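No lab work stands behind these numbers, since they all come straight from the coordinates. Predicted model, so just to flag it, every value in this text is computed and none were measured. Cβ atoms are built from the backbone, for glycine too; each structure is taken alone.
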Structure 1
Amino acid sequence: MKGIGIDFGTSNSAVAVYDGKQVQMIAVEANAQTVPTAIHLDRSFQALTGSVAIQTYVEENSDRRVEITAKVIAEVDTDLSGGTDGEASAPLKIYGAAEDHGLPGRLFLGIKRLLGKESIRRLMVFDKPYRLVALITPILLTFRNAISASAGPIAKGIYMGRPVEFEGSDTGKNALATDRIQEASGYAQLGQVTFYPEPVAACLSFVQANNIKDGSTILTVDFGGGTLDLCLVNYQDNDFQVLGTEGVALGGDYIDQLIFKKLIFPELGKGVLWTRMVDGKLVSTPFPFDQYEKALLNWTITHTLNQNQHTATIAEYLAQNTAEKEKLQRLQEVIRHNYSYSIFQHIKAAKIALSDVESTVLEIPELQLSIALNRQQFNNIIAEVIEELQHCIDKLLANTQIDANSLNYVVRTGGSSHIAAVLQLLEREFPNKVVQHDSFTSVASGLAIASYYGYTCKL
């Protein structure tokens, strides 16, 4: 009998099995231990998941001109005369909300953030309301198929990770979120689902791999793409007592947006002056870059900028100005070819490089753009994130009344835990106690181990 663990993450997910001797990561996608938690639905409501979902969405919106129009949802006869004058009046057309009727497919990311919110029950997919359960079921079904292909049929169910607290302000958010995941797991034929805290699973994986002695007090710092979670536990007799938790909904994705704003925005025209004749006078005002910012930072909607109300402004500037013309030409290219996703991939690569080297170059070949970036500049950009990490640590230790010196281990996991400034902060707060453990797979591994032994953990 094998234990099966699924780390159903906000940004990325992973699946593992454990046979009592070693953990095996299940390749949900070829040559990848993690997979984006994403689903794409086309107009016939056929689903794609993972990297294929993202790539399909990016490609189908490249060079696509967007036209937002309102659809006629009803017609009302306005002839109140009974037609006695012999002239037929035109019916009054009633329009619904404006839509992008040429959109080939919808992409959904981060649905996990919504699962604990009672007010959000359905999301519109073109003209159909989809329950959140229906949107995550194809993702879980992909996991089930990968497990069956690699490890055989699921015999006794699986362990599913859950955050200590789901996002939202509703009192029953945790129960609601787990109920929704449980229902979707049933449709995906995953069997009985046991929920286990994600940071505790990461801690269990660390303990199993390192033969940690009983009585150890361990702080897990799980800093991933979407969240920063801290969990303080005491390990005794293969059991974990959760002493305290803390966390915020920010992670590597937010850091990428900070880099985009600080380094890329100025190269696309932010801060450029627009000089033109107005009422016979020469005036200079800032180019209205703010109308583009939100869509540029959220690459899933960047394609919506490729419509006349946005592109005409750029064209007008380019026709009237020669100064810093190349910046607005870059903005034009980003919008036309839907380059935001590619830019974010280049940002991630530069960010990762700075974990090992003092300086790098942020290369964006699509725009023929190279930006030098050193670690100190990067630290300045992410200063607010490091401050938030410090605040979480201070708050957790204060609430639990535990002295930092009494900790035995500080386990850092998650991709963002590799950031040099994060490591420096942890080593300053907890000298000689910080260890790195399986940044992207520790939660799934721990869940598989917990599944094999039937461990439980109450929060």
Structure 2
Amino acid sequence: MTASALPEKLPRRTKLLYGLGDWGFSLTGTMLAVYFAMFLSDVVHLDLRLAAAAIFVGRSWDWINDPLVGYISDRTRTRWGRRRPFLLFGFIPFGLTFAMLWWIPPTQNGVALAVYYGLAYLLCDTAATFVYMPYFALTPDLTADYDERTSLTTFRMFFSIVAGLVAFTVPGLLVGAFRPENASRVAWVGALFAALSALPLIATFMGTRERSEFQGQPQASVLESLRAAVKNRPFLFAVGVYLMTWMTVELLQPMLLYFLKYWLNMEAQESLVLGAVFGMAALALPLWNWAAQQWNKRIAYVAGMAFLGLVLIVLTMVQPGIPLWVVVGLAALAGVGVSAAHVLPWSMIPDVVEWDELQTGARHEGTFYSLTTLMHKVAASLVVPAALLLLDWSGYVPNAATQAPSVLLVIRVLIAGAPSALLIGGIVFALLYPLDRERHMEVRKALEERRSRGSARA
């Protein structure tokens, strides 16, 4: 084994400042995922069909936006590297467009409101993509070591989960009930979160350095990059794991509010229950980092998702009137599985970049990360509108004291039945994923030998 193939350790400061970058993405993404649907339905009183259309329009633009930004990022050449300049120049538009989403225009026209929120969502997603697509692609540019990448992802997911905890709990505490009379509070919280999300990106820009050898490598065309992704068998399985996992998370986040408010009659305790999920998720991060190192990422993922699916099934069996401590306990157990969902799928993606380089002779980090997040956003653009349409079809009435039995049944299915089916799909993809630690080390060794031969010829 060459010296460069030996384990390489990143400074803790680099890991911390890199991980801090995910704070804003998680803070804004979680607030959108958890509260935006209920904001449109119960505060704006937008027809659920129009709300579904607005979310779909905003999210579906990413089908084009994500691969485009990944392609641009791969080909950027600056003295700061390929990825970091996007953090510096993108944080202000990112914050401003997020704040726009929580303001209610002075009109009662439902179509006009839907157009406004669809466009605001589109602008916010565009700004976020120009910041976070390059940020995600930084992982393999910081280290090539299998376990260090898991560690780096763990640091990132620590900030992601803590930010998720804040986004889950603080809006409910500051706003109170999501009802029309609290619209101004929602707008102020949106502006506050916009500022808190954008500013840490400066620290990430200042605290990281990219591996310079990757910036000078030749880049393939868009079609060649996409062809490489489609032919990359480990990537297809890894993105399948990621897609199934985040379809589950995207569905659970908004539906948990409806479940607590209308099935368990615990609207006043939402922040406590949601806090238990993300608080335990943060505490469980070292567990999954350890599990991935003791076994491998694939086996750790299967264990985590099987556990999460079991907890969700138990949760949906609870009846109104159950003691609060039981619900909080189940939420905390779910948080253990949510922690695995945050860390393990993401940590697989950097490894397929080396596999691709070994097969093609080029690196396509931007393309691979853009396609991965594209799958995430395609999932969100479909599952959340579909859930809202199901609620509308079942007879949902905003802020009703009692919902129809058909509505309550749909909410429970969306909390356990659909997520469990998706998690089974993720487990199947994980079992088919071929890159364990030993295989990845073989890939790295082959790459080092190839680079050494290239340097000797030069």
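At a glance:
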| read-out | value |
| --- | --- |
| With distance in nm of label points 7 Å out along Cα→Cβ at positions 209 and 433 derived as 3.1, matching label from 1, 2 | 2 |
| Source structure (of 1, 2) for helix-only ellipticity at 222 nm (-39500 (n - 2.57) for each DSSP H run of 4 or more, over all residues; to 500), computed value -11000 | 1 |
| Structure responsible for 30, with percent of Cα pairs over 34 Å apart calculated and labels 1, 2 on offer | 2 |
| If relative contact order in percent (Cα under 8 Å, 6 or more apart) is computed and equals 27, the structure in 1, 2 | 2 |
| Source structure (of 1, 2) for mean count of other Cβ atoms within 10 Å over residues 49-56, computed value 19.0 | 1 |
| Computed 0.15 for FRET efficiency 1/(1 + (r/R0)^6) of positions 337 and 409 (r between Cβ atoms, R0 = 35 Å, to 0.05) - originating structure among 1, 2 | 1 |
